[in-house]
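Below: a set of structures, written as structure tokens.
Every read-out reported here was derived from the displayed coordinates using simple, explicitly stated rules and does not represent laboratory data. Since this is a predicted model, take the numbers as computed values, not measurements. Cβ atoms are built from the backbone, for glycine too; each structure is taken alone.
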Structure 1
Amino acid sequence: MDFSLPSDLQDLQLRTRAFIRDQVIPFEQDPRQDRHGPGDDLRRELNALARAAGLLSPHVAPEYGGLGLSHVGRAVVFEEAGYSVLGPLAMNISAPDEGNMHLLEHVATPGQKERWLAPLARADLRSCFAMTEPPPGAGSDPAALSTTATRDGSDYLIHGTKWFTTGAIGAGFAIIMARETAGPQEGRATMLLADMDQPGIRIVRVMDSMDQGFAGGHAVIEFDGLRVPAADVLGEPGQGFRYAQVRLAPARLTHCMRWLGAARRAQDIALAYASKREAFGKPLASHEGVGFMLADNDMDLRTSRLTIWHTAWLLDEGHRAGAESSIAKVVCSEAIYRVADRCVQMLGGQGVSGETVVERIFREVRSFRIYDGPSEVHRWSLAQKLVKAGVNQ
């Protein structure tokens, strides 16, 4: 692997860094945010700034207004965006929209791309991905999918309940995962596209959560006879789980990229504080306990970055990298959490207050150990692969 960055990507990295520092960070205390995330008017204002800077939706193809970044390019730019808790939202690379754009680019028909991908890439609207369900439905075990899609002439009728549907409030459309009830695809999962303003979709409530970084929060949604034309099936019927992997492997990695930027921000704040704050006659950073935490943070940040870049390189080289993305998700989510936790500790009282952004970063990255699969599920899956490979040797 060649870890050197081409000059154009270095320039883009610096341009993104300056944009986040000069234009996005000043909005972090903007009152148009609540415990369920930034408001849509704030999002649109930030998106306009990114558009003017030529940094809106940089991961999508140029035909949709993006820069067509490779996965390694995303690793560089997304980390810089994540340096602000509002950076990914501003640049339209926040979950779930970023992952949905990636999926639509790879799977949608030309007509579906024009109808849903193009306005999403322009940040004219937001989207959501409706997969997770209340017990006994799908969660860490997707095979428990209970939402149904029943063929009715040239349409499907959707029934079921989803929860933890990120971004549902105010979303323009949803990608829905449902199990077919009859026909050649009976029992198999199908992905369907649906505008959110249709009869048959009811947002029950917004769920309270530790994080507040996702526009639209996390919602409980009921589908009660939602009618979806067969033409709005995403990809082939019955192939929903296969398409989920098209979305999930890169999406796990882009989470790592964004949160790495946030962890680097927390480390910078803690380092500055420990260098100037004195205790027992010398700066905190001179005390071995604090110095060790700074050093451990630096090692975790470097390890995370190398893991991300390696996995991104594999994806760019055409490897499926499913196991590698699981490894990256566990390694990075836990290392990034350790960084944020140590930064809270070094800041003391300021670390558990709103005096700096570190307290919010800590809350946001704690959730990351659960999103897109808890660490324990990834470990279990990786262990099964190891056992299978060992038996077959």
Structure 2
Amino acid sequence: MIRFLKSGGLLAFILLSANCFAQSNSNTLPSWAFGGFVRPANINPIISPDTSSRFFDPISKTTVAWEANDTFNPAATIKNRRIVVLYRAEDRYGTGIGFRTSRLGYAESADGIHFKRRPTPVLYPANDIAKKYEWPGGCEDPRVAITETGTYVVFYTEWNRDIPRLGVATSKDLTHWKKYGPIFKTAYHGRFFNMASKSASILTKVKSGKQVIIKINGKYWLYWGEHHVYAATSANLVDWAPVVDKKGKLKELISPRNGYFDSDLTECGPPAIMTDKGIILFYNGKNKEGEGRDKRFNPNSYCAGQALFDRNDPAKPLGRLDVPFLRPMAAFEKSGQYVDGTVFIEGMAYFKHKWFLYYGCADSRVGVAVYDPSISAPPDPVTGKAN
């Protein structure tokens, strides 16, 4: 539910107090938001671990079952009129989330629902310029988009089990990638290079039926962050400068709210989208475990939210959902590596006039939900009790 105030002829959004716990259990989306997203019947999960896949790892020089343990947190885009999903896959050489090696797999679909997978990963730690940032943890949690000239750009977490850093790579075919390393390496004389950074959502727009990366005010724009939503700009898609305030600190655009589904984290999701009503940022909200959590949802659960930013000032938030539009409901979304429940959105593709949203299910599987703008469908319901 969003509350409004008319002041001086201007329509402004008023967010509820951070300490307010008296909330409605209704879930109606405002006119600017996308959804509802519908899970196709008897389809999910669409990608699950495969113990038979083998890959010769160039660093350890051993053959590994690279997607045997978990397959989750996918990116998505269009190639040759088909949807391609790049998904995070973990092997079994370690214990716990983040302590195995992650590589990015490739799956392709003609309908967005049924996928054929490549037998080997397409982006992974190797003996290259990124090795010291990616080994032994790997390449995690991608978000991908395409330029108007046909270059794919993927942002992902480079994890060396010391500091997680946002990395970037480019490709013309989604299978052969050129890595550039950490995106904040040079900005401000490297001031943010050794700071933990994750989850990048580049600004896009649908042009002539195709979702592409765009510039705003002459620069590429990126939302990023896990604990808060930050921003960064770039002239070349490779070197990025975080947006800072007058004191030189990272400018916080959105932060967690006590009493809401995003009370612990506000982590950026798939590429942001410029619309007629503003810029929509899709993000993942994590609920707190103890005091200050939204009691309608499980402690530590991840649910999906949307925020609206100004078209001309992308750092200016205008509105935000108080209730998630997608939340853990199915059994496979609440069991696996992350038993508290997770729908972790990272990939969304505009395909045949519909929006296909791909998400990680409990850090173990990949699911899909579809938004058809021509059909009215509700967002996920709120039950009034922990899900």
Structure 3
Amino acid sequence: MKRNIGKVLLGFLFGVLWLMFTLQVPAQVIISGNDSKAQIQNGKLVIVPEGEQNISIIDLKGPAPVVKATLPMTNSIFGPPTNIAIAPDESIALVAEAMKLGEVEGKPGFVPSNLIHIVDLQADPPKEIGTVTVGKQPSGLSISPKGDMALVANRAETTLSILSIRGKEVSVVGTVDVGDNPTHVVFTPDGKRALATKALKNLVALLTVEGTNVTYTKRDLPSGIYPYNIDVTPDGKLALVANTGAMGRSDGNVDTITIIDLEADPPRVIDQVVVGDAPEGIAVSPTGKIAVAALLNGSDAPSDAFFYNKRGRIVVLGIEGKKVTRLEDIELGGVTEALAFSPDGKWLLVGNLLDKDISVLKVEGTKVTDTKANIALTAGPGAMRGKR
């Protein structure tokens, strides 16, 4: 009898330990937003109405990344490569529909949209469960560290939409005017502040967050030219701003990453790191040891342009305290703009828009290696996001 009780207790203990372990294992999902209705051909935007728009949900829990599901979804290349966000508990994802195919001057063209798609990641397979109407041309967005709210940059307005998240229910609870057109917005790790890029003004807006009450402090920090994207280190000490330059396109001139000291009172710009032509994507590793900038590098230009390159590239930046330094460059595919780390920081995925595939890179400490095992897609990856 005692032996049976012991077996029961042992089994119960094992079950509790297994449950605790599974609850603590970080999510291993990255979502890619893909578009072939809008294509860059020899430096020009070409509209292909019959093209696909979808999102790919990529599972990284196995020995190599694999596409778990692909869902049809309006998701254009016109939002920053961060118009996707994943909830901390991996229950839902939000996808901003920045632009949609319509009619411009009697011809097929893209017009601003105003929808956020809600994706149930716990469904098998994952599925869209609804939409939320926000401001005009919703672009970069982020979910708070607690997972109870989100902010959306309405690029064709001067506002951020404030969303409440309760489980899988998402609703608009307000807006905050930041004075100029925002392209992306991120939270600090403690959830008490947010930063929004204002590309047309070369500024980064600072905001305070209390619950769902978001206040623009009226304090802006100067960046480089055309600050399109931004990320924050896991310790909350630094923000890194990708200054794309040239209204978001390559032009043959070098551009920078702006380093903001968030611990300073007040926060301030402490450095500019030169990376190359047109850094559009920027992502800080969950380990906090490195950040990676994705450069268009002339791959979005006409083939006869003096700055044309067939391939884009990424620049790996080392982070030590508040010092950010350039470590290495890696050449990848055509128009590298979207990128994301796995939540454990061991994988880096980079979208190659022109090649319609994703480069898979292995990360060991500060060393990043291209595995050459690219993931093929049915449309060009223009956006990508993981979760920390």
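A compact table of results
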quantity	calculated
Among 1, 2, 3, structure where volume of the Cα convex hull per residue in Å³, for residues 73-192 alone as derived comes to 113	2
Value -2000, calculated as helix-only ellipticity at 222 nm (-39500 (n - 2.57) for each DSSP H run of 4 or more, over all residues; to 500), assigned to which of 1, 2, 3	3
Distance in nm of label points 7 Å out along Cα→Cβ at positions 169 and 337 - structure with the largest value, from 1, 2, 3	3
Test item: Cα extents along the principal axes in Å calculated as 79, 56, 42, pick one of 1, 2, 3	1
